[in-house]
Structure P
Amino acid sequence: MDDFNFNGRKVLIRVDINSPIDPKTGVITDDTRIRSHAQTIQELLDKGAAVAILAHQGRPGDSDFTTLAPHAAKLSKFLKGGLNYVEDIFGPAAKSMIQAIKPGEALLLENVRFYSEENIEKVPEAQAKTFLVKTLSPLFSVYVNDAFATAHRGHPSLVGFPVVMPSCGGRLLESEVEFLSSVFTEDAKPCIFMLGGGKVADSVQLMETLLPKGLADKVLLTGMISHLFLVAEGKRVGKATLKIMEGKGLNSLLPRAKALLSTYRERIVTPMDAAVLAGGERKEVDFQSVGDEMPLYDIGQRTIDAYCEIIRSAKTVIMRGPAGYIEDPKFCKGSEELLRCLVESNVRSLLGGGHLRSISERMSIADKIGYFSTGGGAFITFLSGERMPALEVLITSAQKFKSDR
């Protein structure tokens with residue numbers, strides 16, 4: 001953005017304000033992503049741009065696939081001049097309002113995934129020929145992509161516009177790339193990854209990249225992925241947890257977990273104990289004491305202490321996903337204690353996932369965390385060293401339109 005003059009120009013910005021929504025009330029339950037993008041949008045407005053915003057919510061068929069009306073109401077509160085919202089993407093109503101916006105004004109277009117072509121991934125050159133790009137691009141001077149969380153996708157709104165017009169990354173996308181890139185430097189070592197949460201396949205994939213490349217000095221496991229590796233080690237987790245794993249299709253990942261353990265056993269750390277529900281209360285047990293009707297809901301104190309000792313020896317800690325079943329307050333202890341240890345250790349820290357941010361805000365320690373990543377799949381894809389189509393096309397576009405800034 002520093003290379004562009006936005007004064008008096010119409011700017012199309014792609015953001016990712018996809019947010020958790022209560023299926024019963026339709027209310028947004030966490031506005032973190034909305035708040036995160038407000039800085040870039042406000043900067044564009046302050047620099048004299050007339051801004052139209054493209055965004056999505058959910059996927060077709062999902063319960064949270066809905067209009068952006070509640071997002072408009074939330075985002076409006078974080079922008080000095082508010083914003084308008086139109087229930088249209090590139091039809092007559094949208095085009096009319098885009099043509100009417102003046103410098104310093106913002107307009108949010110309807111959920112871009114309501115348009116069928118947006119849900120198909122193709123190469124940038126093909127996406128540049130979609131109706132979305134061909135209709136909207138003539139109405140703008142500059143395209144800004146601030147949606148790091150979807151930068152691993154090849155949808156028209158992400159990769160089509162940079163092919164046909166001057167484009168750049170927004171402040172949020174820029175900061176995400178800079179911070180995640182710093183993980184790969186020698187200054188970041190020792191670098192510790194703590195992987196938890198429910199996205200087990202993603203975490204296994206990440207380990208398969210990080211460990212061979214030497215990017216992770218240690219990987220501390222919690223949550224469902226720790227159950228997978230405990231089983232791979234031959235530890236007892238109880239029939240209840242085995243049934244949950246089977247229901248989530250995790251057994252197919254066991255050969256990959258065993259392969260990682262056979263090669264990188266000294267760098268993969270699994271829990272020493274667990275917390276279960278007994279008599280309606282939290283009870284911490286060793287694995288040999290886990291009953292068949294006791295699902296594992298959290299890590300225990302021995303594990304917390306061991307993990308904290310490792311954290312204190314690190315320079316950089318990346319934590320993704322909660323350590324336990326945080327929907328029940330009794331099993332937030334593992335996540336809370338690890339976060340507390342993180343901020344007290346003064347290590348360089350990065351958190352991935354909305355759950356950890358919510359917990360840290362509740363604990364009033366969010367301001368002590370080094371960086372919160374808004375990316376889910378993009379976070380994994382970037383750290384895994386895989387292709388990021390939306391980033392690659394921005395680089396190409398920068399060369400193509402070098403004189404049009």
Structure Q
Amino acid sequence: MISRPPFPPVIRIPGPTSGPTEKRYHPRMAYTVLARRYRSRTFDEVVGQEAIARTLKAAIEQGKVAHAYLFSGTRGVGKTSMARIFANTLNNPDDTPEIARAIFSGQDTDVVEIDAASNRGVDDAREVIANSVYRPLRGHYKIYIIDEVHMLTREAFNALLKTMEEPPEHVKFILCTTEPHKVPPTIQSRCQRFDFRNIPADQIEGHLRHVIETEGLDAEPELVAAVARLGNGSMRDALSLLDRLIAAGEQTLTLGLLESMLGLPDRELVGRLIDAAAEGDAGACLEQGAALLSRTSPDQICETLLDRFRDLMVLSACGPETDLVDLTGDARQAEAARAAKFDAAGLVHMIALTESIQRSLKSSSAPRALFDALLVRLALTEKLADVTALVAGKPPVPGGNAKKS
């Protein structure tokens with residue numbers, strides 16, 4: 001008996017006059033993720049790697065294109081996108097839509113994309129060498145984009161050496177890797193190397209705002225800033241996280257939605273905990289800590305505390321207008337007021353203490369005891385500082401580490 005696939009789901013939508021109408025969603029109606037839909041397609045659209053984009057664009061304009069390039073950097077910073085833009089500009093100078101579509105979808109006959117993670121053997125390398133002798137069908141060059149090139153075996157690298165040193169005039173290589181130290185020096189010496197930096201949070205934030213506006217959504221400024229920070233320099237990671245938030249179906253994206261989706265500590269509760277520490281109130285610290293533990297893990301709370309203490313330290317040292325913290329509007333004002341309760345030295349101590357306890361939590365059989373001890377220790381920081389001053393023969397400062405007007 002042949003099993004039949006289930007019919008597509010039926011959604012009943014009320015009609016304007018008669019009874020409900022039926023709308024069938026075909027399985028081929030696939031959703032394209034934001035990271036693919038908003039991928040850069042020209043050098044001018046590149047975000048965060050403008051210097052590299054200018055250099056490659058100038059090389060093409062001046063006719064000084066090398067035969068091999070090595071693009072290195074962490075995931076999601078634009079290596080493969082830049083390789084495709086470079087290939088499209090070389091082989092499709094008129095930006096013909098059909099050719100551009102084939103190149104950016106990885107289906108062009110003259111721009112060959114190879115995943116070295118699954119095609120890593122010497123036979124795969126020999127196939128590339130054998131095919132490289134054939135001239136391109138419609139473009140100027142035969143371009144090989146080898147992603148995750150560090151995954152190639154030693155024998156595969158050795159097979160590529162001669163071809164990369166003296167390739168046919170119509171062949172270009174673009175190697176992409178997240179681990180350049182695993183690419184043999186003999187290969188690197190035959191390439192022009194470009195190191196892609198992590199994309200700054202403010203540039204990720206600006207791009208996310210553009211995406212949200214284009215998608216016809218609303219989002220809290222604090223939410224956009226938080227997603228940009230959580231991207232950790234990767235535009236793709238930030239867009240993937242934004243995709244998850246949009247999938248929740250909310251018309252307005254809020255920081256609360258992000259916290260509930262990722263299990264992040266509530267920002268307001270963390271603020272109360274820090275305020276209690278500033279006042280030296282150990283009991284209030286423990287109460288706020290218990291409330292946070294009902295929502296997330298001690299490790300995640302420590303991670304959040306480290307980020308918050310870092311922001312407070314920078315605000316305390318540099319002033320409320322500094323560009324070194326990714327805060328906007330009311331959130332910046334609130335943190336600036338909170339930073340006024342501390343001095344930078346006390347916050348440095350609190351960061352070191354929190355980081356030490358976070359490492360210990362991973363191997364402890366009593367993580368709750370360590371976490372609670374951390375909270376009490378944070379609340380007692382001022383008093384312990386006064387004891388240290390007395391031992392050193394200095395008069396204690398009123399308020400300890402907290403700033404007093």
Structure R
Amino acid sequence: MDCPPGLYRHRSAAGRLPAGPRARSSDASIGGMGGPESQDDGGDSLLRFVDVHKDFGEGATALRGMNLDIRAGEFLTLLGPSGGGKSTALMMLAGFDTPTSGDIFYKGQSLADIPAHRRNFGVVFQTRALFPHLTALQNVAYPLRMRGVSRTEATKRAREALARVHLSPLVGRRPAKLAAGEQQRVALARVMVFEPDVIVMDEPLAALDMDLAIRMEEEIRQLHESLGNTVVYATQDHSEAIALSHRIAIMNAGAVQQTGTPAALYEEPQNTYTARFMGETNILQGTVTSYDEPLCQVTLDTGEEVTATAISVSGAGARTRLSVRPERLIIDPDETQVPNRYKARVAGMDFRGDHTLLHLRLASGTHLEAKIPNNRVEEGFGSDDEIQIGWQARHCRALDPPG
């Protein structure tokens with residue numbers, strides 16, 4: 001979908017505060033259609049996707065050379081739009097589908113000839129897939145009974161799993177008598193009960209309202225921290241991914257665009273797609289006029305001169321897109337410390353609860369957004385005021401060219 005010049009608005013859940021990153025490293029790596037991730041040689045990986053393609057015929061391609069390493073015990077999220085390849089990747093990992101080419105490895109062994117029931121992976125679906133004629137207790141005990149566990153032992157362990165997700169009073173109810181969040185807890189308990197090595201979760205919160213989804217995020221995070229399983233998760237919601245994940249793999253058009261911790265992907269995107277998908281950002285198009293690593297000078301299509309951090313530029317004369325997060329715009333910047341300074345007019349103001357979003361327009365017509373604390377609004381400026389704005393070069397990233 002096309003957006004006005006200089007503006008990209010991502011749908012987001014206002015007021016939700018992301019949890020801090022919990023991975024071992026903050027560096028981000030670029031995936032894509034070529035070789036494996038540049039930051040990981042697979043030596044400590046539990047799971048590996050190696051050049052995985054999936055074609056459904058008649059021009060329908062779900063995965064295009066997916067490469068991804070997943071570490072033991074981590075919570076890794078595949079984040080991307082509908083049709084980006086997330087669910088296809090998870091279904092192949094779980095054993096419900098097979099790659100057209102490439103391979104998936106678990107503990108160094110190919111999964112190609114290992115059927116789903118022998119992988120000891122648990123799967124939580126968006127639809128929950130509970131048996132409607134069985135009670136919550138019977139649903140949770142079912143995978144144990146299928147593994148030959150006695151009825152007495154299966155019932156005991158199912159009760160313990162349901163207690164862990166706070167459903168002890170509801171063990172005798174069938175799914176139709178449970179609320180959506182309760183059904184999802186039963187699905188979680190059913191996966192936990194047989195202690196899988198890997199838990200695959202395909203958009204499990206997509207059908208829940210926001211308040212319930214936030215509560216379920218916390219429960220999923222706590223369960224992961226207490227159990228230590230490896231979790232491979234899929235969602236379209238960047239806020240959900242940030243709140244839950246050690247690392248995130250950004251996916252689009254069947255390929256991994258970039259992987260890294262939530263903080264690294266948000267603050268250090270390597271391409272415009274990642275910058276946009278991880279949250280609201282201002283996108284400005286221009287041409288590089290000089291290049292002195294790590295900085296470059298860019299002349300915007302609307303005429304402004306900008307100093308930026310060079311990320312994906314080839315040199316002077318190259319086209320580029322700049323990304324600046326709205327919270328990085330400074331009102332009344334110190335001209336001795338901020339290289340990028342401009343006059344702007346306040347075109348509109350949106351109260352967002354914990355901040356106010358300013359809609360700004362430069363003299364050239366360029367549109368920008370800035371997030372500011374509410375107390376700055378209370379200091380007295382408002383719509384149609386002329387103000388000075390600016391940003392640091394380190395917060396302005398020169399990324400891939402318009403395409």
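Numerical summary
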| read-out | value |
| --- | --- |
| Origin of the derived value 40 (percent of Cα pairs over 23 Å apart, for residues 198-349 alone; candidates P, Q, R) | Q |
| Origin of the value -15500, where helix-only ellipticity at 222 nm (-39500 (n - 2.57) for each DSSP H run of 4 or more, over all residues; to 500) was derived from one of P, Q, R | Q |
| Answer label among P, Q, R for the case where Rg/Rh (Cα atoms, Kirkwood Rh), calculated from the coordinates, equals 1.08 | Q |
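Since every read-out is calculated from the coordinates, none of them should be taken as a lab result. Everything numeric here is computed off the predicted structure, so don't read it as measured data.
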